[in-house]
Structure 1
Amino acid sequence: MASNQQAPDTKTKDNTQATGNPDRRVRLRNIGIIAHIDAGKTTVTERILFHTGNITRMGNVDDGTTVTDFLPQERERGITIQSAAITSFWRDHQINIIDTPGHIDFTSEVQRSLRVLDGGVAVFDGVAGVEPQSETVWHQADRYGVPRICFVNKLDRPGANYQRTIRMIRDRLGANAIGIQMPIGQESAFRGVVDLIAWTAHIYGADGQDTITDVPEDMAAEARQLRERMIEQLADLDDEIAAAYLENEEITAPMIRRALRQAVIARKAVPCLCGVALYDRGIEPLLDAIVDYLPSPVDLAATSAMALQTGQEVLCEPDESAPLAALVFKVVTDPYVGRLAYFRVYSGVVRRGDMVYNATTGDRERIGRLVRMFADRREDVQEIRVGDIGAVLGFKTTSTGDTLCTTDLPLMLEKITFPAPVMSMAIMPASKADQDKMAVGLQRLAEEDPTLHIRQNERTGQTVISGMGELHLEVVVDRLLREFRVRAQVGEPEVAYYETITKPVHVEGRLVRQTGGHGQFAHVVLELEPLPAGSGFVFEDQLRGGSIPREYVPAIQAGLRDGLERGVVIEAPLVDLKATLVDGSYHEVDSSDYAFRTAASMAIRDGAAKGAPVILEPIMKVEVMAPEASTGDVIGELSSRAGTVVAMELLDSGFQRIEAHVPLAQMFGFATSLRSRTQGRGTFAMEFDHYARVSETTAAELIKRRTRP
């Protein structure tokens, strides 16, 4: 089928919008399309939008004409950079779809989307199977308890194998993958799928027309075996299926669908479907599976929150009459209308004109313009009800991870956590006017992207931006140039190092300045202790007896965060430590917020120097695919880069999969070396795994580099 085929005049499905249905919550699906880069997520989304009537012509990623990839950077590179939300309707069900990026540099987009979704469609390349980023997003979905179904794509490609991909899902992801379809034909001969539940076949013509027929006779025996295997897997999960199976009774399609739906919602099974999204094969059965198997908001356990007044846990039931609880999971800056905040409503209703309370910041904000999103297009609505996803224009202080609620019952939903940046880049404006525009642009981009960190290098005067990889920083710089018209000089990407302490210390920070009038006085006593990797910074207030008025505690916290910006070894940011405020003193006249902020910053820097500081570097999980004959050379190359091989697997294709942990600083130029050692046949992918202490040799070199004039 051509990528721009027009929509048919009639629909075989009832696409009536479900807004007036009394069972609206039951007929709601919040889903995300997740996968490794280039597995076909955006193409699958585009075909779904075509079949649900959102668009009349199907776009193509290579042509830059898809609905959800609307940024210029996405269309030029042919990849998804930011998640896009869109609302569709299928079989009288409302489906809120979020198309997520597949590149590891933009994994935070996946993370915050999964936080607010009820279900997911994991797309796999039928040739490559489970790829590195597939594992990452899968485990992110596990963390947030998101039920999933799988779609094995690109079965028309040479080397595609549906059953092998299902085995990889079981073995590498630990999922109970259940094949509910069987491909008709292999590779270029792929022409349809057998529905093992309904016992029918979908045959696709050259024009993309889906013809539903009986199962082909020459495939019936193999299909019966696969159906038997599917039922056996379900019998282990469902008593009704097990009883019917043991008593040799007929097991009907409705029985299977009911059991499968319950197993998916309980995250005990993952149904697997297949097709070729590019040529629109297998999309309508996928839509049916989304409706049949993925949960509605009422199918899942109520979301928990903390009541700020009591500190106790409360449940946010999916009920419109309950107090409001909504989570802002994304903020973007629209060049025409300003800040746009995406949110998910867990209980209650958000109405236009309402005044809501931001429990995170303590501010109140009015709901001005309320919209439902269709990628970069917006539709004004009067309300967003429980279970639904929407956006609001005009918020001033609300940011990603904030909770919206009422002042009568202030609640705090679980915040979204993001990984630390691994790469940095210096950027210098070309003029004073550009400096002002750059400051505004970076501030807005940082509000959109929690993994983008900005700091000033006091020694060089440069602005340093830190992100998740080279591509991430390239996109940030490109957006600065295009959207904010900033002329700037950009340095080479560098590894983002951090510092931490390795032993507990007791420190004091004291500021005493006497002038002709009021002076400045502040005194803080802190206990600093190291935390496990990835813990970030933790502050605890253990003041007793009013030694410091409570009004100064926020200033002390701000001062501590100021001090974390610059360590004492190579001036890298400090992470993974806990600061406990235990004592201090003040002056009734000379003490101020400024004084306590300065004293706290002095204390934490002094503590970092006394706490046996060390340098941390990002360690990447590297997965190499190479011919078996090149295994020794590849392992030698990884070892020469201080890498540690952690797993190896010989694949059916004759390629060796090698997984290793390698410092990011050692990975520059690896692509060229790998091509040389494998005669151009080797490929690799890498993603951030953890931060670890650098070797003594590396530490000495970094210190020498920092002190070099």
Structure 2
Amino acid sequence: MFIKKEIDLGHGKTITIETGKMAKQADGAAVVRLNDTMVIATVVSSKTPPSPNQDFFPLQVEYREKYSAAGKFPGGFFKREGRPSEKEILSARLIDRALRPLFPDGYYQETQIIISVISSDTVNDSDVLGGVAASAAIMVSDIPFANPMSEVRVGRLNGSFLINPDTNELAQSDLDICIGGTEDTICMLEGEMKEISEAEMLDAIRYGHDAIKKICRVQKELAAEVAKKKRAFSPTEAPAELVAFVESACAARLKELAYTPLAKEERADSTKAVYKETIKKTIAHFSGIVGPDQIEADPQSALCLSEHMIDECIHSIEKKVMRHMILDDRKRLDGRALDQVRPISIELGLIPRAHGSALFTRGETQALVTLTLGTKKDAQSVDTLTDDKDKRFMLHYNFPPFSVGETGRVGGTGRREIGHGNLAERAIKMVMPQEQDFPYTVRIVSDILESNGSSSMASVCGGTLAAMDGGVPLQKPVSGIAMGLIKEGDRYAVLSDILGNEDHLGDMDFKVSGTRDGITACQMDIKIDGLDYHILETALEQARHGRLHILDVMGEAINEPREDIGKYAPRLTSIQIPVDAIGLVIGKGGETIRSITEETGAEINIDDDGTVTIACNSPEGTKAAVETIKTLIAKPEVGTVYMGKVRDIRDELGAFVEFLPKTDGLVHISEIARERIAKVSDVLKVGERVKVKLIEVRKDPRTGKTKFALSIRALLDDPAAGQNGSTPAQQG
């Protein structure tokens, strides 16, 4: 049955959702459209029962952009889409983070959501449409999922908020926030902004949530019309007897551990020991009551001895102990106050060959961050459905397994690394200098050496410090902090600078980055329904105080960018040449510009507007390249002295000297020396470099060609001119 729904979001933005026409063999499918941008989402969830010991939800979200959707060919030799781009991975993460918490607890069926962009008008981004399509596909399926989710993008033009702005509108917007939520709550947001206030952030979230509510209501109507019966599902619950015994066996130990400030590794080892001992004690206790035959026949029996179920009971008790310690005693695992930031230490310039570096340590989280400066040729070419551009600022984040004391496979960059790096990049991007002021390509690499809470925010702080250490003239320093939440009923506690356990056992992970004057990037994931805007306001204000505290500590280490770039960074010099002289500098097949590079060691880039950027580690090489280019484009001027090269000799006539590139003049035999000479070859040789003065420019009446008369004798008669004999480039 084909059904189509329409939602008017205002400002000429109308979204349509349809189902029943495409991909009918999937458990659910939906097509969402905004103008000529269309996405299709499909969902399939396995009907094979999961393993009794499975303790996670295997959800896979894939987002793919088909270049054919925009009438474009993919780049590369094979001319077909390959591994997902960073844009596709980031879009998939946004959808995954918003949907995952909405599946019912204990639903462990393998589930795959695939979102494909099938049409793109190249101005309306399809990422948030993918989130709507994915939710709608689940809603019309038989998968247990009663609470639809919607995603929108919020921008602001001339002080007015706008839902799902196109790329042209975003270019003028001072914020770009993707928000995911249900009718009742916001469950995900991520974005960048130009130093907006906390109050403006809240207003943007409220505005986006109003649109989300509309889209969610339409999804419910769509599901009601499809009326597909949801598959039976009942989560496995631990029997009361088991819960009671486990609590009596480990609650006191876990509470003692919670109230004892310990290092991360020590706490983890002690907690593992409690888990191991409790599981062993529980199995020993119940093995005499329930026989193995009964357990095998009915794994869901009243006193099932599944280690996974016992483990879940212990985890639930550990979570309860930590949460009540924070709510009742306002005390945290490491003994800090709720709004206290862990101790911070900073070292700068410790990597000798990097162009800038910083070691940022906050508690048990440590980031080693390095800066590399390059030329325009080092910029990354980015090819997407909506834009093709060169990216001149990159921040890459690496999270090796040793940073959390584990072993693991070291392979390609993971989704988490791409997501964390993108968040840190967006935070710093807002304060990067304009290209005309700092024409470098900038790459920052954050290697996480230790992790116990918010390594992405450590990357923001470390990235800012490394950039300042390397002489990048940032408009303002940026810092970041991760906020947490513990909420039980009407009671709540907002935590600053959360630990890994506080993230894992808490209700919110809210990362906020910014300058002293406002927020530049944020990311939030919430695990509970019904988030109160008052709590969000409290979290933002507490984050602001934490951010300012961290900026104070960073300012003690370095309060403004170094006056000069790093010792080993390439030096960039820019000069302007006429547009019609670009071909002359490049030369036939690039031979001229290549020869300048070979002779001087400088890398040369020329823009279409005639801006020439010269990169060289040697001041002498830069000077030589500048002089050569200025000489190439110089116009012959009577009275100017040039350093030329003898190209041809006519013994009875004179010598032809190339005094400018591809420009020859004649030094008549009478203009070579004071005294009369018999043969030119007695005085000059082919290939010899000589100083000459341009004494006449005239047009040949017969051929119309311009002729140049040069003189060596004029310099002999005028010693001052000879001493001052320089090329126009040298004079300039």
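Laboratory data are not the source of any read-out in this text; all were calculated from the coordinates shown. Values in this document were obtained by computation on a predicted structure and should not be read as measured data. Cβ atoms are built from the backbone, for glycine too; each structure is taken alone.
Things worth noting here:
- Comparing distance in nm of label points 7 Å out along Cα→Cβ at positions 45 and 549 across structures 1, 2, the highest figure is found for 1.
- For -8500 (helix-only ellipticity at 222 nm (-39500 (n - 2.57) for each DSSP H run of 4 or more, over all residues; to 500), calculated) the corresponding structure among 1, 2: 1
- Computing distance in nm of label points 7 Å out along Cα→Cβ at positions 205 and 389 across structures 1, 2 gives 2.7 for structure 2.
- At a computed 0.10 (FRET efficiency 1/(1 + (r/R0)^6) of positions 93 and 645 (r between Cβ atoms, R0 = 41 Å, to 0.05)), which of 1, 2: 2
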